[in-house]
Structure 1
Amino acid sequence: MSDCLFCRLVAGDGEVSVVEEAERTVTFMDIQPVVRGHVLVVPRTHATYLADLDPEDGAEVFVAGQRVAAALRASSLRCEGVNLFLADGEAAGQEVFHVHLHVIPRYEGDGFGLRLPDDYSIRPRAELDETAAALRQSFSAT
């Protein structure tokens with residue numbers, strides 16, 4: 001049996017509140033929701049990080065995320081907006097090392113938010129161009 005929690009859950013070994021099952025994904029309720037209606041979309045095939053994920057599985061994760069967002073808006077749950085959140089790596093807040101997409105319904109006063117750094121501002125074009133060049137070089141290495 002795998003040590004990966006989501007691998008076990010996707011395989012049916014453990015309790016989950018399933019929202020939807022598809023060929024490449026399983027969608028279920030987060031056991032520690034930020035707000036009521038917080039859902040996880042998990043690919044059936046294990047990938048630790050987003051770069052490890054088969055592109056077709058990745059596409060299906062986001063297609064499922066779109067369906068969940070639409071369902072949240074159409075449901076009786078409070079939902080004035082939706083955040084999609086995918087933590088890729090420990091520094092990004094990833095705690096379960098199997099790619100998964102959080103779909104979180106949002107509403108005024110829900111207590112959830114994004115904290116920006118103190119130096120958050122529009123950057124000089126030269127800095128943006130330099131950063132873009134560094135990224136372009138990395139595309140050829142992958």
Structure 2
Amino acid sequence: MDAPIQAFVEGFPRFMIWTGAAGGLLLVACIVYVLLTPWKELALVRGGNGAAGLALAGAIAGLALPISSALASSVSLVDLLIWGAVALLLQLIAYRIVDLILRDMPKRIENDEAGAAIVLIAAKLATALILAAGLWDPALQRF
């Protein structure tokens with residue numbers, strides 16, 4: 001068998017398991033995030049609230065960035081799950097800090113204040129980028 005085909009046959013199951021685990025982790029993290037935020041994001045988005053949509057999109061991207069970095073740098077599935085949990089915790093902390101600074105974030109989102117949602121997105125993405133970079137392991141010489 002050709003080397004590229006052999007590599008595919010050997011690597012594909014691992015790829016599916018690890019990528020599936022990362023996707024499942026992202027789904028679980030998003031569900032937990034939606035359940036723990038004090039506003040009903042999905043209902044607000046369905047009702048046409050743009051600020052809620054922006055805030056939720058920022059949360060999803062903010063969770064996906066460090067999970068993808070953990071996927072690339074983890075040495076085991078347990079390692080991936082631990083760093084995914086850390087990403088969720090840090091995103092919840094980022095939300096709380098922005099809420100303290102802007103005061104009454106749930107009401108601002110419910111009132112469809114795009115400015116508040118944009119600041120929240122920036123905080124979530126900044127947190128995610130810093131965490132993703134922190135997951136880089138120089139010993140592995142890769143992300």
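Just so you know, all these numbers are worked out from the coordinates, no wet-lab data involved. Every value quoted in this text rests on a predicted model; they were computed, and no experiment measured them. Cβ atoms are built from the backbone, for glycine too; each structure is taken alone.
Given that distance in nm of label points 7 Å out along Cα→Cβ at positions 16 and 72, derived from a single structure, equals 2.5, which label among 1, 2 identifies that structure?
The read-out was computed on structure 2.
Please compute FRET efficiency 1/(1 + (r/R0)^6) of positions 56 and 80 (r between Cβ atoms, R0 = 35 Å, to 0.05) for structures 1, 2 and give me the label with the greatest value. Intermediate results must be reported in sequence, preceding the final value.
Details: 1: 0.60; 2: 0.90.
Greatest value across 1, 2: structure 2.
Compute distance in nm of label points 7 Å out along Cα→Cβ at positions 32 and 48 for each of 1, 2 and report the one that scores greatest.
Ranking 1, 2 on distance in nm of label points 7 Å out along Cα→Cβ at positions 32 and 48, first place is 2.
Which one of 1, 2 has helix-only ellipticity at 222 nm (-39500 (n - 2.57) for each DSSP H run of 4 or more, over all residues; to 500), as calculated from the coordinates, equal to -10000?
Answer for the origin of the read-out: 1.
Quick check for you: by percent of Cα pairs over 23 Å apart, which of 1, 2 is greatest?
Structure 1 comes out on top.
Can you spot which of 1, 2 the value 22 was calculated from, given it is relative contact order in percent (Cα under 8 Å, 6 or more apart)?
1
I have 1.1 for distance in nm of label points 7 Å out along Cα→Cβ at positions 64 and 96, calculated from one of the structures 1, 2. Which structure is it? Write down the numbers at each step before the final one.
Details: 1: 1.1; 2: 2.7.
Here the read-out was taken from 1.
For the read-out mean count of other Cβ atoms within 10 Å over residues 8-15, a value of 13.4 was computed from one structure; give its label from 1, 2.
1
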